[in-house]
Structure 1
Amino acid sequence: MTYRIMQLSDLALQLLKNKQNGVIHSVYRKTINMNIDGSLLALQSCHSPLSPISLLSNLDEKTMEELDVDTNMPVEITDTSVIIGSSVFYYDSAEVFPCELNKILSPLDMKVLKENVETVLSSSRTGGFDVLYRNYRDRSIELPSLLLEGARNYLSQAYHCIQNGNDASSSVFLARLIGLGTGLTPSGDDFLCGMLAGLILTGKSDSHFAEILKKTIRDSLTNTNDISRAFLLCALEGKFSTAVNSLTEVPNPTYISSVFHEIGHSSGMDTLCGILFSLYL
């Protein structure tokens, strides 16, 4: 059967153009993860959020589930298609989106974005790091899990170190968030991806703190799973989803809530928490 890849990132297209064959890494309801020459690409159903590693097909969720695809199956990459078993996905006419985040916000835009993100997080109830946002400063409030208590402690220590100019210690505390949480992309990893995006938006991505943080994260990537590691590697290179890139236009809270709630159960809100943390630095 032949299908179409309708949208993909410029990063994903670059990997396909290298024409390195691969294997199926993992299969989920809406996503088929492929290991292509050591890099992960995610073949997804048509209404999935667009990430820097996404290949959005023209298939709905039900059709994706019915594909005869399993872990470790070979993946063949040609000039125009991705071939998995008897399924051929053509990408030659796909819409390509640039995933690099490279816009620095003005002080006024940063102020508005901060207010809008706070509005979204104040009403979010995913049970992830949005709980931390609402209970970050009041240590007398008991959090619903030891995981969140640990995260609050790491963030408190990190923020204290940043305020005292101790970038190295702060980075160590922040890197302890890697792998912290459940699911395909643990909350701690999503938070750090958001932090790295926030540092770009605030014009601090080349600061001494940012450089140390990025090195510390790179040195700790073995502490999480393959899928989450792929997103952290993208974030370290300044590559992000369409949702994160949309923040450069300083959208209203309703829009932000809509696009970020589409990302996983809590991943979108966890990412926003990281962005907000950077906006306060």
Structure 2
Amino acid sequence: MRFLMTKKTLLEIFAVAGIFCLAGCAKKVYAQSSKPAEKISSAEEEKFGRVFQKMSGRAKEAICVTEENKAEFLKDLHAILEEEKTFRADDKSLFFLIDKKHTAPSSYVPKDLVSLEKNSLFDLNKAGMKIRSEAYSALNEMAQAALNDGIRLLVSSAYRSYSYQENLFNHYVSVDGLEQAERESARPGTSQHQLGTAVDFGSISDDFDKTRMGQWVYKNAADYGWSLSFPKGYEDVTGYRWECWHFRYIGKNACRFQQKWFGGIQQFMLEFIDFWKNC
């Protein structure tokens, strides 16, 4: 038996001791089990409630958790957090939250940057680009899959240092003015590119999604751990206008977690993980 949650159900948010029927599952249908909901400890219930209340209204509408599947969500969340423990301990996590409110220091440089050289798998828009080793391996895997489908990927931008981003942002301010620059370029210390796990593909233009490459990347990137960072219609969430070319490597499991529980929106997932770890 399957059911579709109603709008009324989606908007009901109950307090810690009660039921959380989290909003946002309008696009998802869940199987309703005949078994009673798995018990969750009071500490987990309380923490879940605190974290959920910290999320924005739009995030609450997107999070696809019900009383029936909350235990499954928490199981998936803990699996992601366990995976995070396998990441390099001396560098930023692949789930590190960086945005207009959460920054990296000017001195931060990823520990394991790999230079992108001319190769048989994908093209480079310019010389001197680098990405973190985990992202490099995933890029090669995705590029090979694209080639198998007759698509050759083009990497146009990757790691950017704090100073590089500072110069880039100032350039956009001088050309377009501060207000427009804030929509299109990150201030230094707030760019995913500084993490070494973000890549801009193709032409870095709005028509990228209409190209064969853009359509292939959009459809398949998550299968290789790459997540679209700034989706269309979410400028109020991400702080940036739609960038169909900008993908961040977060890993295959995190991409599945993001799609399953957060409506496919990277910002919501990373915020939830950050709140959970610091709550």
**Complete:** Working back from 124 (volume of the Cα convex hull per residue in Å³, computed), options 1, 2, answer is structure 1
**Request:** Identify the structure, out of 1, 2, from whose coordinates mean count of other Cβ atoms within 10 Å over residues 117-124 was calculated to give 12.4.
**Result:** 2
**Parent structure of the calculated result 1.00, given that FRET efficiency 1/(1 + (r/R0)^6) of positions 125 and 157 (r between Cβ atoms, R0 = 30 Å, to 0.05) is the read-out and 1, 2 the choices** = 2
**Asked** Taking mean projected area of the Cα convex hull in nm², for residues 53-140 alone for each of 1, 2, which is largest?
**Response** 1
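Laboratory data are not the source of any read-out in this text; all were calculated from the coordinates shown. Treat the numbers as computed from the prediction; the structure is a model and nothing was measured. Cβ atoms are built from the backbone, for glycine too; each structure is taken alone.
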